[in-house]
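Below, each structure is written out as structure tokens.
Values in this text are rule-based calculations from the coordinates and carry no lab data. Just so it is clear, the structure is predicted and the values come from calculations on it, not from any experiment. Cβ atoms are built from the backbone, for glycine too; each structure is taken alone.
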Structure 1
Amino acid sequence: MQHAVHALCQLIGTIQVFAFYGPLGVGKTTVVKHMLEELGVTDVVTSPTFNYMNIYSNAQGTQFIHFDLYRIKSIEQFMQAGFNEYLYQPNVIAFIEWPEIIENLLSRNTCFVRISYGLDGQRKLEFETI
């Protein structure tokens, strides 16, 4: 998994949004946590399930927004909360768990990360960029 995390981190500079897909408990938050650690975030990284988003930064001043949209019911709810204003901003990287509801907003500089369980029970991580 660490090799995949490193490969994802290498995309920063061209990628501003990471969209994470996978079933409950597959490790989306764990991957985000390891990415943030590799990117120099020293704060404790927790799941934003109940408050929808957490904001972190590193010593270089990059801001990282970690969204969990599991409880967001519509794109309108996402927009009314003002969360869309964090997407594609200079010096801001967004990590979005459960992004299905806002896929229409993810039009460029995005990495789609799919995490699943393989036949052997090991986690499998695949990604593609646009």
Structure 2
Amino acid sequence: MEILGCVLPEDRLYDLEHDVWWQDAADGTARLGLLATLGAFAGPFVAFAFRPVDGPVAAGRSVATVESVRYTGAVRVPVAAEVLGRNEALPARPRLLNDAPYTDGWIVRLRPIEPVPGAPTLELASAIAARLEARIRT
């Protein structure tokens, strides 16, 4: 799906409040990344750092921070999850978040602790389309 030039792959769920996407894998794990629209609003990302994570991460908690010339913010998980892996390329190449947000710019690999289908913040691309379009236009 494309909204005003911004792509939203339809094979994942979106948390528009925290500007992240969630992509389920067949093995019960998932990948988390940033929406392309955040990169468009923020400009080129210049810094990226993982937060130290020891054990499960509660829904809404941060697993990383990102920084651009116009934006600094946390990358938050939409559901309680265990971090299984990190994209170690990002600290040295934060521009991957701008250049390939849905492929090489993934941030962490997770195993959800709570059911994902019932997560109130995760929605299909079609469900967030109107709100995302309104956000882009303002």
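Of structures 1, 2, which gives 33 when relative contact order in percent (Cα under 8 Å, 6 or more apart) is computed from the coordinates? Computing relative contact order in percent (Cα under 8 Å, 6 or more apart) on every structure in 1, 2 gives 33 only for 1. Please state which of the structures 1, 2 yields 0.60 when FRET efficiency 1/(1 + (r/R0)^6) of positions 24 and 104 (r between Cβ atoms, R0 = 25 Å, to 0.05) is computed from it. Value 0.60 for FRET efficiency 1/(1 + (r/R0)^6) of positions 24 and 104 (r between Cβ atoms, R0 = 25 Å, to 0.05) corresponds to 1 out of 1, 2.
With distance in nm of label points 7 Å out along Cα→Cβ at positions 72 and 96 computed over the structures 1, 2, the top value is the one for 2, the highest of the group.
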